[in-house]
Each structure stands twice: as C-alpha cells, then as structure tokens.
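Dropping the structures in below, format is structure tokens.
What follows is calculated from the coordinates using simple rules that are stated; it is not laboratory data. No experiment lies behind these values; they were computed from the predicted model shown. Cβ atoms are built from the backbone, for glycine too; each structure is taken alone.
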Structure I
Amino acid sequence: MTIFRDLETQLKCEIEIKHLNFDNNEYIINHIDKLLPDWKTYPKTIIFLFFECKYSLDGSDLIQEQLEKDRLLLKFNQLGYQFYSLCQKQGILSEIICPKNGTPQYSTKGKQIFSIQQLILRYLPSLRVKSNQCGIIHPLWNQAVYPCLMLSLGDVENIIPVIEQITQPIFDLEM
C-alpha cells in the first residue's frame, strides 16, 4: 500500500493496486456482462483508493458527513478522470466506479453494481466492513475513510506509472 498526504488538506490517501484474483472473485467473473457490458474480458488490475476524511462517517452529523463525502467524491472524480484519460492515451481499457452507486463512470452501466465493500473484504483483510455493509473501518482512521475503486485491463506494472503520474501533482509521498 502506498500512502500519500494531500497537499491541500494534509489528510492522507492510501492506494492499493492488486492483480485481480480470479479464484477470489467469482462475482466479477460470473457477472462481467452485467457489471461492465462494454468490456469483452475481465479486468486485470483493481485499484483501491482510501481517502482519510476530516470527520468520522459514523452517522453522528449527517450534514457534515455528506459535505465531506461530496468533497472526496469530487477529488476522486478528478483523479479518476486523469487515470481514465492517461490509460486511454496508452490504449489501456480502464474504468472508475462511482463510490455512491457502484456503477462505471465511462462505460455503459450494467444491470448489476460493484460492491466496493465486498471487494475490500476479498482483497484487503486489514480493513473491516461495517455490519450493515454501508461503510468500512480503517485500522488507523476508524470510520473516517472514503473508499473508491478503479479497474483496468492493464497489468499492475503498467498501471503503477499512471497512478504515480496522476498523484504527484496533488499528493506528497509519505515515508
């Protein structure tokens, strides 16, 4: 996992890039035509982004939490657009998944949605999913975390430079 600090807010962002594990992801394998109807094959790489929130997303202040989610959704959409554009220029099919509704942003929306929480359970056991599966619990930030998802047909080795290029202007790498 790579950890960055947002230059604007000084909050952290973690990015985890994983090879899509077919043994552990029957849902995507069995439903690719309903998740990403435009794609003729399965993604090779799954990218998780976790934005540290200014406030805990625990339901204690719904207005404040919604404003924070909207701010982070905007940041994710900006990063996601850059990711998508750079991948397109390199001929790599990629997609970002809306954290609010689990649908693709640049491909045709399918009849089923991506469950970011379920994918986190499969790939990142250090994070816990809340009991009603509407949020996650981060080991350091607790419920002050906003999870996002991107997918690509590119191999992990091809996607790492793209991620580095889009994060460099707005994040400092944490050591």
Structure II
Amino acid sequence: MTDDYRALIARAEQRIEHGTRERSAGADDRAIAIADEVARRGRGGANELADELGVSKAAISQAVARARTAGVPHRALPFDTLDRLLAAELRELPPLPAAHWQALAWIVRATVIDVTWIEQPGLLLAQEVEDLDDELDGAQQLIKACRSWSRVQALAVIDACLTGNLSELPEKD
C-alpha cells in the first residue's frame, strides 16, 4: 500500500506530540515544586534553593514565574489508545470464514473510504457487499454481519483491511 508510510508518519507525529505535552507538563511540575519550596523557605529562599540545586538565581526566578502561569497539566490518552481500542473490538467480533474477510479487504481497498463513513460504517460496508452479491458465496451472511457491527467494530474491520492485518480478524472454519 502506498499510503502505509502516511499512517506510520501520523503515528510518529502523535508520539512526538504526546512527548512534547509530557515534557511541558513535567517542566510545569518542576516549576511548581520549586516555587512551593521557595515560598516555604520564605525570605532568601530563592537564593538558598539556587545554591542547593546548583542553578542560577535567574533559573529559580524563571521557574517561579512559570509556576504562576502553569495550569492543570494537559492530559491525553496514551498514543496507542486507538490501536488498542480497535484490537479490542476485533476480539469481540463473531468469527467469519476467511473468504469473507478477504472479500471485505478487497472491497475496502477498492472503495474510497472517507470521514463520511464514520457515521454508519457497517451499513456502508453492507451496501458495498450487496453490490457484489452475485459474485460472492455467502454474501447475505456477510451483509448481515456488517449490519450487526457497532460503529467501532466496523471501523476496526476497515482499519484491519486497510492495514493488511487480516490475521487479527476472527475466523471460523
């Protein structure tokens, strides 16, 4: 797939953004700890703390200033939350024959899937299968399965098909 590298880049950018937020939250936490200790020590506390930590008085002053503007640290879900959610949803799917998963993978790869699919992905998959009804053994069973999936389950199937992870889909013999 020519777009596989885009997914890898997007995941990498998510991790970078997550790291940036964590570094900023850590710097805020450090600044608050320094400001609290300076306040606890009272007059001359900033100079004492600078000497004790081996940093400049300006660094202590900057930390105290940062602590005044530090809000509640931004919290975000772990970077791999979406991947974990989709994997959990795939485990909950009733098994289908391998041929059905392969047919869905072919359909998904041949179909333009955009953000409009987020509302009713199972129904849209079912409609795509209906178009192949004459060419696919057990199409009615697959259509019924697609319509029975929750939104997240259908999106998990689409993701597995797009990424080539058909082995993650539960098969029945």
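Odds and ends about this structure:
- If P(r) over Cα pairs in 5 Å bins from 0, in percent, for residues 40-111 alone is computed and equals 3, 14, 21, 23, 16, 11, 7, 4, 1, the structure in I, II: I
- Computed 26.2, 85 for Rg and Dmax of the Cα atoms in Å - originating structure among I, II: II
- Computed 11.9 for mean count of other Cβ atoms within 10 Å over residues 8-15 - originating structure among I, II: II
- Test item: helix-only ellipticity at 222 nm (-39500 (n - 2.57) for each DSSP H run of 4 or more, over all residues; to 500) calculated as -11000, pick one of I, II: I
- At a computed 4.1 (distance in nm of label points 7 Å out along Cα→Cβ at positions 56 and 80), which of I, II: II
- Per distance in nm of label points 7 Å out along Cα→Cβ at positions 16 and 128, the highest-valued of structures I, II: II
- Test item: mean count of other Cβ atoms within 10 Å over residues 48-55 calculated as 13.8, pick one of I, II: II
- Structure responsible for 33, with relative contact order in percent (Cα under 8 Å, 6 or more apart) calculated and labels I, II on offer: I
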